[in-house]
Structure 1
Amino acid sequence: MVNVLPSDDYRRLAVPKPAKLPRGADALAHRALGWWHRRPRQLEALRRDAAAVDAKSGEFEMLDDAALRGRLAELSVPYRLGRDALRPETAIDALAAVREAAHRQTGLRPFVVQLMGALALDRGFLAEMATGEGKTLTAALAAILAGWRGRPCHIITVNDYLAERDAKWFAKLYAFAGLTVGHVISSMEEAERREGYATDVTYTTGKEVVADFLRDRLRLGPIHHPDRRLIRQLVQSHGAGHQELVMRGLHAAIIDEADSLLIDEAVTPLIICQPRTGDSMIEASKIAAELGGRLQSGLDYQVNWRHREVELLDAAFVKLQAAASGMPQAWSGLARRRELVTQALVARELFERNRQYVVQEGKVVIVDEFTGRLMPQRTWREGLHQAIEAKEGLEITAPTEILARLSFQRYYRGYRRLSGMSGTVLESANELWQIYRLPVVAIPTNRPCVRIQLPDRSFADAESKWQAVVEEIATVHASDRPVLVGTRSVAASEALARRLGERGLGCEVLNAVRHAEEARIVARAGELGRITIATNMAGRGTDILLGKDVAAAGGLHVIATEPNESGRVDRQLSGRAGRQGNPGSARRFVSMEDDLLRRFLPAMLRQRVGKKLGGGDAESKAISARGAVRYAQFAAQWLAARQRAAVLRNDTWLEEALSFAGPDVGG
């Protein structure tokens, strides 16, 4: 057993309990405080200090490598001594030295706006930085300052590829600054994970870091609290050893693509489960799928598309009662029959193959609807996964029982120092302050953005829209400009590729099924004449660089084939064009049969807008469609915000009443 100082053990295990959200007048004061923290003067302060760093950089350019290393070591001392030892000019001197080190070790000289971003991260802001402005290097600069404090710093990104790539990219820079760097990805075993977390700076993903945190808590069991752990170590010669834990505590985190991790995934808890044995659920799922197939929509049940729910009607209960005789024990209760059949109908009506999931090697694999990526280690709860397997005619897996669960929202609120960045967070500034106490600041671009945002094209039906999409692709392709087409599902990306193939237009497709060569496909998407179709997974964290002569031809053209539930995601896609002052253009296509409008636009309003789109002048069509999309996106975001608030209330309740890990962890 490893001997560890009690203070180190405490820092490793203690997780701060987040303050309760204020209510009433306190909530108004809290919101005003958030505005104060993101007032324009904060940006001016960052701009002024970044200019001071830029002016100071000349002092370090004249030093040789050995002298620069020595200066970095000197500048790191105040950070290790703590906040009280930091003078106002310390960060300016330190960042100027780190900037020079970055230039020598990576060949990249951070722009002044990247220095602004690094200062914002070091001061606990959430920085909005446009696509292509160098967020990856900005995070590394801030991570060096965080790593000098002597506590672990986690850089949390959206996928394993980026976590491993970035750790390797900047390994020389961190070593030059006197720090170690590692990464943790899904394929790693426990010993490799422990090694990855043992470094000063660790690159990982949100799913991995939360899962490792939960597994550590399960290893500790009843001695998760540092006080109990110290007593156990004092009175016993053996026990839960220090070496059993993987992580070293929650101290500092820099979250890349923060809108995806802090907003989009906030409502999804991470759950650690184990299979149940001898369960009757497998046979019951088959029966439920067969019975559900006999029921008719509108007669036996109703589908609520907005809330993605199915409600059984009285006619269905009569049929279920008649079918109950001779059924297995799982069907003995009315409530159980209703639950099983409802899940079967939810699987049939609301979950579409190649949209919410794919089937690979005879197994259902969930697709993350926000990123378009596969999640092979995840399953749906409460019998839904088994219901979808029964619907697809696959072998039904055993249901699971929950060992531990934790929402991403609660986990991120446990860090002592939290910051982040993304290309699209301004729309969520109030919520990010309310939940995480993260003030948002918008960092300007290094060069003015000259991207042309073309007017939306709107249609009454989906078929007309897809025909127009193909025509636009063909027109732009004829001018040799590269085209990036964004779709919302695997099925849509494959269908569009077939349409283009029928027109003799070759393309590359990037989706959850065809993801093996993501980096290569994204890297080539900016070449002359290239057509790339991608789901939402495309290019987050990877720049699309323009090939030779592409800028002269007009740059990359981005097509969004339907609106997303959040305007942030629409901005992310259009932001792929016109990066770093390059030319480019973007256009969005909308039809009244798009998923967003079917779910969140009232049927009567959708019909009225659809009629307007069938005739009339172009301006009135555009106004009607734009208003419909705004209404639907507002409704979708309002519902999503309510769901996140419900998760927050549930976290608080679990913390106070039923937390598996005690009051210092949360639910």
Structure 2
Amino acid sequence: MEYRLLSAAEIATLENNGCRCDDWTKVKAAWGKDSFTDHITDTEFSGDIRLGRFDNTITLPGGFSRHSRISKACLHNVTVSDNCFINNIGEYIANYEIGENCVIDNVALITVDGRSTFGNGVEVSVLNETGGREVAISDKLSAHIAYVMAMYRHRSNLHDRLEEITRNYAEKHASETGTIGKDVTIRNCSSIIAVRIGDCARIEGVRKLRNGSINSNASDPVHVGSGVIANDFIISSGAHVEDNAMLDRCFVGQACRLGHGYSASDSLFFSNCQGENGEACAIFAGPFTVTHHKSTLLIAGMFSFMNAGSGSNQSNHMYKLGPIHQGTLERGAKTTSDSYILWPSRVGAFSLVMGRHVTNSDTSNLPFSYLIEKNNTTFLVPGVNLRSVGTIRDAQKWPKRDARKDPCKLDFINYNLLSPYTIQKMFKGLKTLRNLVYASGELTDIYSFHSTKIANKALRKGIGFYETGIKKFLGNSLIKRLEDLPAGASDAEIQKMLKPDTEIGHGHWVDISGLIAPKSEVDRLLDRIENNEINTLKDINAEFGKIHQNYYTYEWTWAYDKILEFFGIDPAKMTAEQATMIVEQWKDAVIGLDKMVYEDAKKEFSLASMTGFGVDGHKEEKEQDFEQVRGDFESNTFVTAVIDHIQKKTALGDDLISRLKR
């Protein structure tokens, strides 16, 4: 935009309106016919000032309209774009460029004092409070980049390169001037110091913001609400931080919600996390980490797809060398009320932790388990969570609860309950459980494993659960691969369709905080970063995106190998009869699991669950009251979905079996 010097008449009018300036030659206005001087009163100018047009009205909350204006303000080195409403600035606004149609009302201080990177490059001491796993945050930080920075410290050159790339980004965006984007509202706030604010942000009633970026945009605005204090932070698009939340050295990912007095320091929160009432210290909260309760402390842990029960707690030191211990709850793990875990420990994917666990255990290769405390001893019930209605409900709800509206998503999230990542752990779990039987004997009442105990009956059921899960996954993959198989196809045609499209996917798979991928591909990407082939955060995220897009192609390569390992059938020589046998076993596994889930759901409609209903009546009134509130079992939406799933999967299997017949 082009600006001009003020005329003598305009200067006179401004001074008449109670405005002051030591050097009016430094105050310039945009070209136009608007009589902007009528809308500027009681304002002091200093330094370089650029003023836009004031020819529109601004609608304030409640529908109250005011003409765009500047009044009761002190501006130093400020550019004000068209049609802003700036009113009642208690101290001053200094060194800022303010976008169009902004409302800045009843604010004490907005300033940049010296050169700032606006939170970019701040090091967060995640997982280990004493240092050693620092993650340098930035506007472009994804859960996957952060995971590599924190957890791949054995590749020191890689870590140095990622820090260098982040530093370069921070330096590129450093400035002595802050920016406030278009259509921003800042009302009833105290101090905002060295904060870069994106388009359409709403900042209302904050106590203090210092050294950060609020990456709001028109597609997914950010709201920062009353009583918030934040230092050294990045807040991503679509996030809500409000109600007296306090953040120190934190990254807040897309569509996160932190509020109700939540307190966090040296922590990372990625897409769709929620934190209320409680406290976080040095945590790596991967996508969909949720904690709602005042008494809950999450400390020095890595989580994702996790729900923390009230009173959940962990210890990250044993009163020796300080808070140096860390722990991991793999994806989908949950804690119940009043649970406790002594770090270091690692809990397997989609497991449930109940009670207090005072020994250091590792159940990462026994996913879908219960960890239950009995008399200060951790008992492990392997695989039982596969039949839980809660597990299935969680898997269905996460995609529906992805609240991100920003077209540029930072985190690539794989929602699959069964994947090469979890199935490879079931293979290891099967081997572990069978080895325990072999080593201790079939008649042993209690087996010992990694500071846990496993009852004989639970172990045998666990073997069955893992076999069922593996059959379901491999059958799913086979059926998907043969979905376009013509009726009566020859064995050669079947074998040709089964041949993988790529060699990528063999071997070990990893969960890079929401992204499930072959480790070989992750390592290949990291090699390219180390070798200076990839030099920007944007390009690294794009490469993770490509891996995510190719998930199902890579998944089939892995499943192709495992069919031979589990069923003893080589897909390169598979016959129609062998394929039929696998599909039949898949049907039994899917229907069997669904029936167990159905029975688990039925418990929610038992007489025991009706306790507290129909409080002043008899059994009939209790049942009627329960039905009015909770509905009846057969018409429950989840129950009908399970029944529908059984019918659809049965039809899908029968259809392929009929096409395999000659």
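Since every read-out is calculated from the coordinates, none of them should be taken as a lab result. The model shown is predicted, which means the values in this text are computed figures rather than measured ones. Cβ atoms are built from the backbone, for glycine too; each structure is taken alone.
Structure values in brief
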item: With helix-only ellipticity at 222 nm (-39500 (n - 2.57) for each DSSP H run of 4 or more, over all residues; to 500) derived as -10500, matching label from 1, 2; result: 2
item: Label whose coordinates, when FRET efficiency 1/(1 + (r/R0)^6) of positions 140 and 180 (r between Cβ atoms, R0 = 25 Å, to 0.05) is calculated, return 0.95 (choices 1, 2); result: 1
item: At a computed 1.00 (FRET efficiency 1/(1 + (r/R0)^6) of positions 28 and 76 (r between Cβ atoms, R0 = 30 Å, to 0.05)), which of 1, 2; result: 2
item: Structure with the greatest value (metric relative contact order in percent (Cα under 8 Å, 6 or more apart), set 1, 2); result: 1
item: With mean count of other Cβ atoms within 10 Å over residues 20-27 derived as 14.6, matching label from 1, 2; result: 2
item: Entry that produces 31 once percent of Cα pairs over 42 Å apart is calculated, selected from 1, 2; result: 1
item: FRET efficiency 1/(1 + (r/R0)^6) of positions 340 and 460 (r between Cβ atoms, R0 = 25 Å, to 0.05) - structure with the largest value, from 1, 2; result: 2
item: Read-out distance in nm of label points 7 Å out along Cα→Cβ at positions 508 and 524, computed value 1.8, structure in 1, 2; result: 2
